[in-house]
Structures are given as structure tokens and as C-alpha cells.
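Dropping the structures in below, format is C-alpha cells.
None of the figures in this text is laboratory data; all of them are computed from the coordinates on show. Here the structure is a predicted model, which means the values were calculated and not measured. Cβ atoms are built from the backbone, for glycine too; each structure is taken alone.
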Structure P
Amino acid sequence: MSTDIAERYVVRDIRADEWPTVKALRLDALRDPVARLAFLETYEDAIARPDAFWQERAARSADGAGTVRQFVAVAPDGVWAGTLTVLMEEAGTEAGTKDWAGYPVERRQGHAVGVFIRPEHRGHGLIEALFAVGLEWAWKHGATRVRLLVHEDNGRAQGAYRKAGFAPSGVTVELAEGGGRELELAVERG
């Protein structure tokens, strides 16, 4: 993390009681101009979810929880400037263990999802700071690689992920109903 970012932001795990802020940040992310490319959920679907959904989501990905961890970057004024969630994927003991897209999970790995930086905080290295913390968590929990999926038309995100150390793996996921393709980018534990 650069000195500038380290001095201006705190990157940390969320707490379960912060569910209202988790919800607000997700809704803001879903209003981003490229949200249709970046997220598999719409603003309309998310806003219709009951508070219990958001409470459960925050509890599952808070510090001390299981195999999901959500990180936030908090600006000096207390605003949540960005977020990243890492899900651990297990290879399992059965040949044929598959991920959500039907691809085999061959080893313990992290899957980065829900990446969002507020527009006014972009371009200052914040995404690298979030990934540094997220990758460290994944490595500590036995991941040998961390991957993410990014839409083929989302050049801005692809550039940010490459800058954070991710590289194309060659895996693509076709989206339903002519939605294009998602490209898998990954970083190996070094």
C-alpha cells in the first residue's frame, strides 16, 4: 500500500453490526454507470431485499466469520470509499467439484467479488490497497491462487485488476441471453 493511501484510508474487515453501511455501499455500487457489466445483481433487486438479508450478509462476511470476508477502505471522514469481498472455494474430496459457472475447482482458492471504488476515490491506488489486504487474508487461509471474473467490455476494471497483479487465466464464462463473456483473471501465491 502506498504511503499516501496508508495515511488517508484504513482498510479493514467489516463488522456484522455495520450492515446498514454494507447495504448503502452495495446500492451505490449498483448505481454506478458500469454496474450492468460489473455485477450480477441489479439495483432494483437489491433495494427490494429485506433488512434481514443485509444483516445475514454482513454477519457472514464480517471479521471472525467463516470462509467469506468483506473488506472496506474507510476515508478519513468516515466514508466507505471502496470494498472487496473474498470467497474461499474448496476443491473438495470428490472429483467433479464445480464453481457457480460449472468449472472444476481443483484447489483451494479465493474468488474476489463485489469490487467497488467510489468514483471520487478512484485512481489513487485504493484498489491495490484493498487487494493487498484481501490477498493476504486468502493466503493466510490456505489459498494457492485468487481469481476474479470481469466482463470483457469492462476495460476500466480490467486495467485496475491487472495493475493489482492479476493476469488472464484463459478461462471465459459465457453469460446468458447475449450478455457477453466474463474473463477470469488470477494471481498465484508467490
Structure Q
Amino acid sequence: MEGKPRARLFVVSGPSGAGKGTVLSKVRELRPDLGLTVSATTREPRAGEVDGVSYHFLSEAEFRQRIAQGEFLEWADVHGHLYGTLRKDVDTLLAAGSSLVLEIDVQGALNVRESYPEAVLVFIAPPSMEELERRLRMRGSETKESMALRLADAAHEFELAKNYDVVITNDDLDRAVSELIKTIRLFEMK
């Protein structure tokens, strides 16, 4: 007998260029019921990004003020910019009975686990470091320095993947999306 799905917090992370955003975009098309929070960041918007939709774009001073007020579930300095998830957004969705997926970096994911021990951590991995570098170059937005930083960070993030509940290799988009959908269903039924 199958029980009623329960609201769960899923945290998806992986190296920059692994395809997390693309995978999650497809998952959200298939599971529009999943709650969505908008992360805050101090970085400048990229082309096509909209404040309040893509991210909450904050000044560093405002971001730090919100840290001091305890408004963030998690936050981290990633590639020289601050990123974070507002605690009230997560609590509101879970209280309403909605599962939700956060796309955050590895540091943040491990911090979330401290506040929400039942959070399900999912690591999206590229097929190889060579493919990761190729994907980053295809973006055309990376300087030589930022590329080196992202690749070094990726190597460290791969080491931390052992702390995750599930690792999905994004070598085929449709398969990676299917695996994440199955993972969400499985943990909602536990």
C-alpha cells in the first residue's frame, strides 16, 4: 500500500557547469508542484536574468545585514560573491505541504543539512573534468582566472560529493532529469 507523499526538502548542487540549472528547469516542467525559492546573491545579473525571478540581487551591505539578522537558512561566498537562501521561504513552503528543491553550492548544502537533517542532498556531476571545462568555455563568460577558480572548486566539490544521498551524472540530459524525478518520488514516499 502506497502512502501519501510527504513534503521534503531537496538540495541539488554540483560544480559550476555541471548542468544543474538545466536539469532543474526540466524537472520543474515535469513537476510544477515543487515549491520554488529564489536565492539571493551579490553578483551582477547575467543577460536575461530578472531580479526576484532568477535571483534576489542584493548589495553586499544588504546581504550582510540580512545575515546578521539571521534571515538566511544558508549562505556562502562562492567565486567572490555571496549567495544564500532565505529561511522564511523554505519554512513557508514546507508548512504548506510542498516539497521543494534548492539549487545551492556544496558548502550551503552541507549547512542546510545541519538545520534540516531530513533534507535530501543530490549532487549533479559532469561526466568528467574535461567535459566540465568544455561546458564552461562554451558559456563564453569566464575569464582565464575565473575558469581556473571554478575548476579548482569543482575538484574540491567532487571530494565532498560523498556526503550526499544521491549522485547523478549529467552525461545525458533526459536520463539525468529522469533520475532526479525518480529520486524525488522515492524520498517523498519514505
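In terms of FRET efficiency 1/(1 + (r/R0)^6) of positions 60 and 164 (r between Cβ atoms, R0 = 30 Å, to 0.05), the structure with the greatest value among P, Q is P. Assign the value 19, calculated as relative contact order in percent (Cα under 8 Å, 6 or more apart), to the correct structure from P, Q. Going label by label, the one that fits is P. Taking distance in nm of label points 7 Å out along Cα→Cβ at positions 52 and 124 as the criterion, the highest value among P, Q goes to P.
Each of P, Q could give helix-only ellipticity at 222 nm (-39500 (n - 2.57) for each DSSP H run of 4 or more, over all residues; to 500), but the derived value -13500 comes from Q.
So mean count of other Cβ atoms within 10 Å over residues 116-123, computed for just one structure, reads 18.5; which one of P, Q is that? The value was obtained from structure Q.
FRET efficiency 1/(1 + (r/R0)^6) of positions 76 and 172 (r between Cβ atoms, R0 = 41 Å, to 0.05) was computed and gave 0.90; which structure, P, Q, did it come from?
That value comes from structure Q.
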